[in-house]
1. Who wins on distance in nm of label points 7 Å out along Cα→Cβ at positions 59 and 75 among 1, 2, i.e. which is largest?
2. Out of 1, 2, which structure matches -3000 when helix-only ellipticity at 222 nm (-39500 (n - 2.57) for each DSSP H run of 4 or more, over all residues; to 500) is calculated?
3. Using the calculated result 12.4 for mean projected area of the Cα convex hull in nm², pick out the matching structure from 1, 2.
4. Name the one structure among 1, 2 that relative contact order in percent (Cα under 8 Å, 6 or more apart) of 23 was derived from.
5. Determine which structure produced the value 2.0 for distance in nm of label points 7 Å out along Cα→Cβ at positions 3 and 19, calculated from the coordinates; the candidates are 1, 2.
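Bear in mind that the values in this text are calculations on the coordinates, not laboratory data. This structure is a prediction, so every number in the text was calculated from the model and none was measured. Cβ atoms are built from the backbone, for glycine too; each structure is taken alone.
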Structure 1
Amino acid sequence: MSIHLTREASDDIDRLWFQSAADFGVPRAEARLKRIYSTLRETIGVFPASGRLRPEFGRGVRSFPVLPHVLFYRVEGRRVTILRVLHSRRDLNGPLMSLMLSA
């Protein structure tokens, strides 16, 4: 399975790194990113159906927790598209509204 990050997901990861580095230091920010990328490669990339279906956010949208964040993605053939990477405490309706409209 190939994994593709949308611009929004890439921006989410950048923000996550900068916020984590500012709040907790660079080593912890690096560790969070490493966990996210490992999950993408070793779990979602191998078992794409392992995430929970989230029809409230659009057709085929799935989520997978990498605490304290949640990965939102869609499987399209042999490609996994990472849609967003959001903090689990965030109100999800705003950032994911565009997914609902594009489904």
Structure 2
Amino acid sequence: MKNRPEKVGLVVAARMAKTIVVQVSRRVPHPLYRRVVTKRKKFYAHDEKGQARPGDRVRIVETRPLSKLKRWRLVEVIWRAAQVKIEPGEVDAVREAVTPAETRVEK
């Protein structure tokens, strides 16, 4: 198999069927001012099994064009994002804690 370019990034969206959006960040010095700045680019990648979720760190590899925007394929999920489980009763408690008292609507 050929040596294909690969990138490591963070999944920012997984709402499409078999497609994820991966944001790859890199730090480069500004050409004029030499200050280190973070450059970000989004890549559409093919996720055949639907295993990646938003927040996951993934490795993608370049492949043949699969659609208008997809030119990358998911190789592996490096680490999973923490999934927070919220019970239905907890949502109201959090909402009351965050919302100021004078703007609350009483039921």
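1. Looking at the calculated values, the largest one is 1.
2. Attributed to the structure labelled 2.
3. Numbers: 1: 6.0; 2: 12.4.
Going label by label, the one that fits is 2.
4. Details: 1: 30; 2: 23.
Comparing all candidates, it corresponds to 2.
5. Checking each candidate, the match is 1.
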